[in-house]
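Every number in this text was worked out from the coordinates using simple rules, so none of it is lab data. These figures come from a predicted structure and were not determined experimentally. Cβ atoms are built from the backbone, for glycine too; each structure is taken alone.
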Structure P
């Protein structure tokens, strides 16, 4: 079964004010696969990478997934990182979709079969806001809907984020949310790489009494060595890795056991092929996988397939219930029920992709938010 064409579908979603990038791989047997890219805000760069990859892929055997992964990652001499990693991820997911359809099996069966009957998810509650009442209201609403988790992020005031003010506000939010939702709901909190070491230590130590499920990305990802200082100074579980684009970048955090949850992004880290290697590596260090998934319905379907077959799974990020986003483009999506995603039984990813509907969506260049501190200096979003 040979690869014949590769098409990209950049889609602007007006209600959410962001783009999604889907990739479709066709074969000479009429079987297609679909994937999704995870490099939000840099879709044109990923499309450019895929254009470079097309001559390498067209005519190749679609079933040689590992071989093609190695070819794309290493074939340009310079090791692939974010842009190429996102392109490889989308293509890899599509190739696994093809293999599942060709064999008449869900992808989780190709990964060894289900190790669980359903996959627990956490939603996105109101964004990075300083306000407490709206956050509490959002958390109570998701609890009422059946979610077992709530999640919010380090608060900011518009495009301004001053670390000490934000940490104080976050501590007050933790107290209010825990009191509101009780002990039966788990709390996930995303720092989003916005703090330096001293403030991250302060935050992590201060929220220990509220028993968070994890504190995500308390530090910037460029220097994992700093986790060596943070890790022994707090008891809260730490999660990191969403910005990594290969197993090589996870190496230190895993080998030195500096995190409790690996936030691997299947649409950035290299798809199923690389994700499985990282998950197995994490298992030897008792690190659970909590996939990063702020993306679209193709990514959600891929994460579900992956987590159904991953023994050291923790929780799946799922910003909203499936079946509520781009339903014209992906009319068949995984089923959400009472805070869980249920296993699909149809082959491949278990979804359908409507190319004509995808083409009807426009694309527009969109820059992610830029934040500053009180003195006007730039800081991470």
Structure Q
């Protein structure tokens, strides 16, 4: 639950000589209360090296003002890297500026990297290509493995996969200034001191956010981590969060039951998850080649084997090899099919075309629930 009062967002940071920057601990800074909702935090080492935690939703001029002020007053000399908490574009909109002007390297979890580099290959919500003209991806310089740790400026930096709001999220944490501090992206927000709050963010299925694989695991992870401070994105600081994380975990169990009760299918995921059949890449461009390939992945949520038949509904001028995908998937597993797509570009209608996928599972027809896009002519 997002809340608007300053004390609910951040009760512990204090102003600095830099107007837009507050101090959380001796080496950790964030945006001040004047800039609520934007993404920026930074660790500054004793040597003046900076590590930025998420960066976006404000102008380049404001970033320059912050960096100039921190150089003048807070000992910042250089920015080594910026970390991206999850796949959503608002958390690295200023990534190109940090790379080009300040020489910073982009860090994130390996499972997130390609969503940052090639967002148009996917059909997820809030990827960076949705935020600005021409920002269609950015190279990731270091893609961390789940659980990987590196040493930076005498600190042990740990990056763990942490699902929740989306499966493509991670947690960066370290021991800093005598505190265990966890940077958690958009997974939870709120005031730990308010016992009515349980920290959850709004549920959006198109984030790829199945509860059992997301909020349930992410909340359990944070309880086991036992951070002293949780640094949420969008200017949230959550101190002494143990009970708060417990409430967050209880909510994650309750929301699963709510959706099971709400959706009339024993395996509610079929009515909740918009990705139980998916195509990669989601956007297929024939402007340079007459033959492309798409991979269709089918998921079985059931506790028994599942038969499927998937028919590609093709526009004029496009064929598929194979055009019908049939098979059986073991319980709670996935199966992927490569599909060759030859196109006669003179016959395919101009503009963007939808290719629906007509779905039948165990002789029950679900219909054209999923699709991918093609473009053969400019």
Structure R
């Protein structure tokens, strides 16, 4: 199924298909960045609005259409990342929108909203620009592992490029004006996704919540605001942007916040290795055994078991599975990906059976 009509693809690439995205792990799960055994991904997002247009909550359908037309034209004519393509989400099927959510390229609210909206995605999936989400533009750069400085340098250049073509709403005292007051100022949201299974197993995950609260940070689940920490994935992000520069926010994350949480997880893993070795091995071996033999697998259970298996591989307790396979399974067993791979809509036990079959094939060598 074509991902987009040819007219919506940015030169010089050829039209992409959704099946192209299902052949590889997304940027957030590639596992090739610094500290990737704990830090899954680093994300920086900028909220921007255009002068002369009302915020989306007050905009009419005509105004929303005009915004999409203006912004998409700029994105099509001035690609900010290689091999970018633009998706008209208002016309996209639900399964395609859900696939983009699973790859962390759009938010859940963006997928389920109605009316004119879209997203521009770079070929390597490190850049996505949501049009008409909560703000007129949500610019996002996503990197594997702990790469906040690299993400900031890239998104800063993208922001400058777009601001040369679009007139962003800016107040000399308050900074960039946004639909939500918590984003006013720099409009920046710094977010790091962490895999913290040992803290969960040792009952010390509250340390993360307390540290985040002390630093006025938000702790969210796998798919951001309003989601649970499925698979022991936690997103840590700033809650306000007013009164601090972008560099200060990123520096706090890079040198204070994330190192503290990484130390907590490392200590919990050492405790499991040194004092609870049998219990650790039991968790990892049970996870591998169930994944290799089960005939029905629900999505949440799959993430739970893969989380334990991933920790076992990183700690050297499981030798016969590699991290790349586990990372792929985290993504490709999600509902939209699984159905795209199967080429048909699946529900209930049919979906759970297809997921179990896929996992067994991956873990049992075919």
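Starting from the value -13000: which structure in P, Q, R was helix-only ellipticity at 222 nm (-39500 (n - 2.57) for each DSSP H run of 4 or more, over all residues; to 500) calculated from? Clearly, the read-out refers to R. Each of structures P, Q, R was scored by mean count of other Cβ atoms within 10 Å over residues 210-217; the highest score is held by P. Of the structures labelled P, Q, R, which one yields 14.9 when mean count of other Cβ atoms within 10 Å over residues 162-169 is computed from its coordinates? Going through each structure in turn, the value belongs to R.
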